[in-house]
Structure 1
Amino acid sequence: MAIIAGSTRPGRKAAAVAAWVHDIAAQRDDATFEVVDIADHALPHLDEPVPPRAGRYSHPHTHAWAQKIGAFDAYVFVTPEYNASIPGVLKNAIDFLYAEWNGKAAGFVGYGIQGGTRAVEHLRQVLGDLEVADMPTTVALTLSGDFQDHIHFTPSAVSTKNVALMLNELLAQASGAIAAEPV
C-alpha cells in the first residue's frame, strides 16, 4: 500500500504527515506500506501526447511513475488544502495515469485550517472518475489542533485513532478487491 505525500511546496508538512501515517501502518502485520513522495518523481506538467486511458506512455518519467503506482493495490493520499482544493502537483501526478489507479482503493489524510476537508472532497471527485473506491473515514488534521503553533506536527490521539480506522477500512476494501479478481 502506498502512502502518497501530495505536496512539493518548500516547508511542506506532507512528508512529516506521511511518515506519521507510515509509522502507524507499519505496526500492522496484514499489509506492507511504502511512502511515495511525488517530490521524488519530478514529474513535469502533464506532457503525454496521448490521453492516459490509452495506456501508451511515451516518456521515461511516465513509465517510471506508472510502474511505481501500478505496483500498489491501495493508496493513502496525504494532502494539504490549497485554496479549497488539492495541490496542482498532486492533480498533475494523478492525471498522468489511468489504468494504474483504476479499480483500486484510497483513504485520505487531509490537513489545513479546516482539516483539509475541501481538498479531500475534490480528491474524491477526481479519483471517482478513475473508478477508485474511497473510504468513508477521513483523517482531518487541523493546523490549530494537530500542529503546535500551526507549524510543528503534533497529532492528537483522536487523529491517530482515525488513521487506524481508515487503514482498517482501506485494507478490507483492498482485500475484497484482490479476492474478486479472476485467478
Structure 2
Amino acid sequence: MAHLILASSSPRRKELLLQVGLSFETCSPDIDESVLENEQADHYVARLATEKAQAVLQLYPDSTVIAADTSLVFADQIIGKPESKQHAFEIWALLSGQKHEVLTGVCVANAQQLFSKVVRTQVEFQRLSAQDMEDYWATGEPIGKAGAYAIQGIAAQYIIAIKGSYSNVVGLPLHETIQLLDQIDQRS
C-alpha cells in the first residue's frame, strides 16, 4: 500500500487507526465545514470526508488518504459541538432519555480512486438530571465534542445502548474503513 495519511488532527481517530496496527502520518486540511442549505446529514458528512481527502491528496498525490467527518443527528438536525455551557445543556436536554444517530462519512482515496461510505450508529441516552449535566460539564470532557459528549469517556455511564459501530461513535468506523482501504489496495 502507498504511504498512508490520516486527514485529521483528531486524537481519537489516530488512536483507532493505531489500534488496528496501521502506520500513517497525519495532515489536517483546512476546509469550510459549513452545512449547505437544505443539506441532509448523510450528504454533509460524506461531502466533508471527500473534500478533506481531496485537499490532502493535492498536497500528497502519491499517498492514500483516509478522511472522515462525524456528526450527531437528532430529529433530522445536525447537532454540533457545544459553543458554551448553556449550549451543552441545551444539547443534553434534547438527547436526555432519547435515541439519536451518529453518522460518519469515511473516504479513502488515492490519485486514481476514491471510495466512500456513510456509517450510522444509534445511541440511546438515559434521562439526565440537572446534576448529571453539571457534573459532566465540570469534567471538561464535553468541550469540542459533537453532541457534547465522548462515549469512550465519562459519558459512557449515561449510555443505555448503542446499535451499530462503537468506533463510529468515537469518530471512525474501523470495520468500514479497513474495507475501503482493502478496496483501494486491491484495485491500485
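Bear in mind these aren't lab numbers, they're just calculated from the coordinates by the rules spelled out. What you are looking at is a predicted structure, and each value in this text was computed from that prediction instead of being measured. Cβ atoms are built from the backbone, for glycine too; each structure is taken alone.
For this structure, a couple of remarks:
- Mean count of other Cβ atoms within 10 Å over residues 49-56 - highest-scoring structure of 1, 2: 2
- At a computed 13.3, 41 (Rg and Dmax of the Cα atoms in Å, for residues 73-160 alone), which of 1, 2: 1
- Here distance in nm of label points 7 Å out along Cα→Cβ at positions 25 and 113 was derived from just one of the structures 1, 2, and that gives 2.3; the source is 2.
- Computed over structures 1, 2, FRET efficiency 1/(1 + (r/R0)^6) of positions 57 and 129 (r between Cβ atoms, R0 = 25 Å, to 0.05) reaches its largest value in 1.
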